[in-house]
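Novice: Please find the structures below.
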Structure 1
Amino acid sequence: MTTPFYDALETRPPAEREAALMAALPGLVAHAQQAAPAFADILAGVDAQAVNNRQALAQLPVTRKYQLAERQQAERDREAFGGFATQPFGAQMLRVFSSPGPIYEPEGPQTDYWRMARALYAAGFRAGELIHNCFSYHFVPAGSMMETAAHALGCTVFPGGTGQTEQQVQAMAQLRPAGYIGTPSFLKLIVEKAQEQGVALPSVTKALLSAEAFPPSLRDWFAERGIQGYQCYGTADLGLIAYETSAREGLVLDEGVIVEIVRPGTGDPVPEGEVGELVVTSFNPLYPLIRFGTGDLSAVLPGPCPTGRTNARIKGWLGRADQTTKVRGMFVQPGQIDQVVKRFPQVQRARLVVSGEMASDQMTLQVETTETAAGLALQLQEALREVTKLRGEIEMLPPGSLPNDGKVIEDARSYR
């Protein structure tokens with residue numbers, strides 16, 4: 001009898017999971033400081049043994065993707081990974097992949113190095129099945145991410161890769177795989193091509209989908225054709241972050257990461273349920289990313305997953321956190337708005353709205369506060385000008401007025 005869970009970690013009490021992650025955190029920080037030159041710099045002066053709870057973790061700097069790229073570029077003459085990898089080329093680094101930037105990512109020899117097997121299992125894949133993998137095997141790690149996970153489950157893989165839709169249909173019809181891995185849009189193309197050719201693909205009954213939006217309308221389109229599609233969320237830097245279950249209620253966090261939701265442009269965790277940037281700490285000894293800012297927005301869902309998995313859930317991808325906007329020729333960043341807000345404890349939340357037409361920009365800082373004194377508005381206006389070097393108006397709002405969408409800067413200009 002097969003279990004609905006990949007392993008016992010998925011159903012352990014939340015307090016037990018939290019204790020285990022926090023107990024492992026000081027060792028991860030110490031390892032990164034000692035073996036990854038970039039983190040020796042980023043975490044200089046940090047007492048690794050004291051980083052044993054979320055409050056201490058939240059005091060560490062966030063390393064965002066652009067900073068990783070900058071370090072890699074600066075160090076490229078000496079070392080490909082910018083000091084973030086802990087091993088040189090050789091037996092402990094099987095492959096190197098490239099993401100746009102370029103940013104280079106290592107792959108180690110560990111079984112299921114990217115931890116994707118958990119997502120495959122939740123999508124219904126089991127040992128002894130053939131999986132048709134249509135993620136790219138060239139440059140980017142997606143193909144290898146999924147293949148190594150499938151092998152960890154005991155599955156056989158057909159490396160379909162991208163393109164050649166007619167050949168994909170032919171291979172599916174002849175090999176009869178149990179399911180598909182890849183982007184939802186390419187699976188739709190394959191199914192439509194098969195219908196056009198009059199080719200039946202009855203064996204393909206499940207799919208693990210990623211790298212694109214997977215709206216309910218497309219999920220239903222696949223279901224009408226006998227395919228149950230599930231999505232997962234991961235990155236080339238971190239591997240699996242979260243995965244969908246049969247409950248279809250958000251994405252359950254992976255067991256091998258610590259996830260925080262922070263206010264965009266900062267490292268400050270937001271209250272549960274508020275939209276913010278996903279910041280992830282990965283327990284990967286070869287590439288130990290600590291407080292890595294993904295640049296993606298999401299929010300934590302309340303309560304446990306109805307399937308019995310006890311880890312926290314997120315809503316999924318809700319947009320990008322980098323809201324840097326050019327106003328009157330000057331870049332305004334979310335971190336600058338945070339600088340303004342932190343000067344005033346009376347302000348609970350804030351959003352900068354940029355409006356007007358091209359070449360006629362107007363800035364309005366909307367703030368939630370219970371204080372309505374005119375003096376506060378004037379002080380906020382002065383602080384906004386001091387930090388951004390731009391004039392703006394202040395709009396005072398009662399608490400709860402601003403949308404919970406993670407936006408710190410809203411570009412509402414008309415470009416027509």
Structure 2
Amino acid sequence: MTAQTSIAGVRIAPVQGPLRGAAAPPGSKSITNRALLLAALAKGRSRLTGALKSDDTARMAQALRAMGVVVEEPDATTFVVQASGALSPPAGPLFLGNAGTAMRFLTAAVALVDGTVVLDGDAYMRERPIGALVEALAMLGVKGESTNGRPPVTIHGRGGFSGDRVEIDASLTSQYVSALLMLAACGAGPVDVALKNVDIGARGYVDLTTAAMARFGAKVRALGNGGVWRVEPTGYAAADLAIEPDASAATYLWAAEALTGGSIDLGVAAGDFTQPDAAAHALIASFPRMPSLIDGSQMQDAVPTLAVLAAFNSTPVRFTGIANLRVKECDRISALSAGLNAVRPGLAREEGDELVVEADPSLAGQTRPCRIDVHGDHRIAMSFALAGLKVGGIVVENPACTAKTWPGYWDALAGLGVAMEFGV
């Protein structure tokens with residue numbers, strides 16, 4: 001039974017020595033989904049190479065096809081997008097699974113559709129916030145409704161929007177800002193996208209958005225103290241883009257290397273990443289003397305990796321700035337605490353919206369049979385596989401959920417010599 005077909009769990013066998021070899025992380029999910037949307041809003045033919053093919057990007061591609069965009073996949077890492085620069089009304093609701101980027105980005109983008117569009121997702125997505133973005137779109141004359149601030153979302157598109165300024169509370173996620181920025185370039189005049197307050201989750205992802213927009217011909221600049229972005233009405237032009245590997249995925253390989261004292265060639269240097277989660281590399285490199293306090297606000301998707309690694313650190317680690325993790329694919333703070341305590345009672349605790357991991361390096365080499373409930377969250381599954389490299393008896397449930405962002409994760413571990421038993 002393979003990881004892709006199993007609905008049970010995978011038991012990871014602890015490694016007996018350093019992991020050595022090569023393992024390439026897939027293309028960046030964040031950049032791939034931005035590039036797919038921007039290419040769909042551009043006139044002409046765009047070629048995206050090194051792209052991620054996963055459940056999240058498949059949801060985006062499927063939704064764009066439903067709105068009249070031609071999205072071809074000539075090989076395992078390439079999308080070719082042929083677009084007219086306009087989105088057509090889809091025949092039915094756009095089902096986006098639990099793809100947060102697709103849901104947030106498309107909620108704004110379908111304002112350009114001349115017609116009503118419904119965006120929905122799975123049970124997990126229906127628990128994720130979207131209300132602030134719908135309210136912000138109303139400032140641009142775009143009518144929409146959500147369900148108690150969560151999907152499903154209905155947007156009454158009219159082929160465009162009006163207004164020259166929109167304000168957004170981005171304290172929950174920077175994806176709201178990115179969604180509005182990408183929409184704003186399709187306006188009739190300049191649009192200012194402004195933060196309602198200074199708090200913003202993972203600001204570096206906004207930089208990732210503006211860089212992608214620039215590659216497709218948009219002009220964006222920050223004003224004043226960086227709380228406002230002015231977007232010119234350039235629209236988008238087709239472009240070819242080589243997408244860099246996924247930094248969030250790279251954290252698992254960096255951590256596996258650190259935990260086992262190994263050497264893994266990712267094919268890309270840590271310093272060559274432009275994604276915010278690459279900042280986790282320095283913290284991972286400090287293992288087993290990670291700092292006692294880690295602010296995870298600007299590297300949110302790397303926090304699960306860092307938290308599991310911290311379980312084997314020489315001293316306890318407190319994670320702050322991670323309140324947003326409660327509204328990811330699952331409540332990641334609770335999931336991490338519960339999973340670590342399943343490995344060893346008292347190993348972690350929640351303090352408000354912070355997580356304290358009581359390091360216990362003596363865990364390495366022990367056998368502590370337990371099952372990790374990953375709550376359908378790919379990052380929880382991939383992170384706790386790391387614990388299985390050092391502790392016997394760990395079963396990670398629902399391994400197939402890693403297909404959301406890295407379908408080949410378990411194959412990558414196997415290629416490094418990690419033994420696993422699926423279907424347990």
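Nothing in this text is a laboratory measurement; each read-out follows from the coordinates by a stated rule. Keep in mind the model is a prediction, meaning the values are calculated, not measured. Cβ atoms are built from the backbone, for glycine too; each structure is taken alone.
Novice: Out of 1, 2, which has the highest value for mean count of other Cβ atoms within 10 Å over residues 147-154?
Specialist: Of structures 1, 2, the maximum of mean count of other Cβ atoms within 10 Å over residues 147-154 occurs in 1.
Novice: Could you tell me which structure in 1, 2 was used to calculate mean count of other Cβ atoms within 10 Å over residues 35-42 as 26.9?
Specialist: 2
Novice: Sticking with this one: When mean count of other Cβ atoms within 10 Å over residues 251-258 is compared over structures 1, 2, which one is greatest?
Specialist: 2
Novice: Which structure, out of 1, 2, was Rg and Dmax of the Cα atoms in Å calculated from, if the result is 23.4, 75?
Specialist: It was calculated from structure 1.
Novice: To test your reading of the models, identify which of 1, 2 gives 12 for relative contact order in percent (Cα under 8 Å, 6 or more apart) when calculated.
Specialist: Derived from the structure labelled 1.
Novice: For which of 1, 2 does distance in nm of label points 7 Å out along Cα→Cβ at positions 19 and 203, calculated from the coordinates, equal 3.3?
Specialist: Traced to structure 2.
Novice: While we're looking at this one, here's another question. Once FRET efficiency 1/(1 + (r/R0)^6) of positions 27 and 163 (r between Cβ atoms, R0 = 30 Å, to 0.05) is calculated for all of 1, 2, which comes out largest?
Specialist: Going through 1, 2 one by one, FRET efficiency 1/(1 + (r/R0)^6) of positions 27 and 163 (r between Cβ atoms, R0 = 30 Å, to 0.05) peaks for structure 2.
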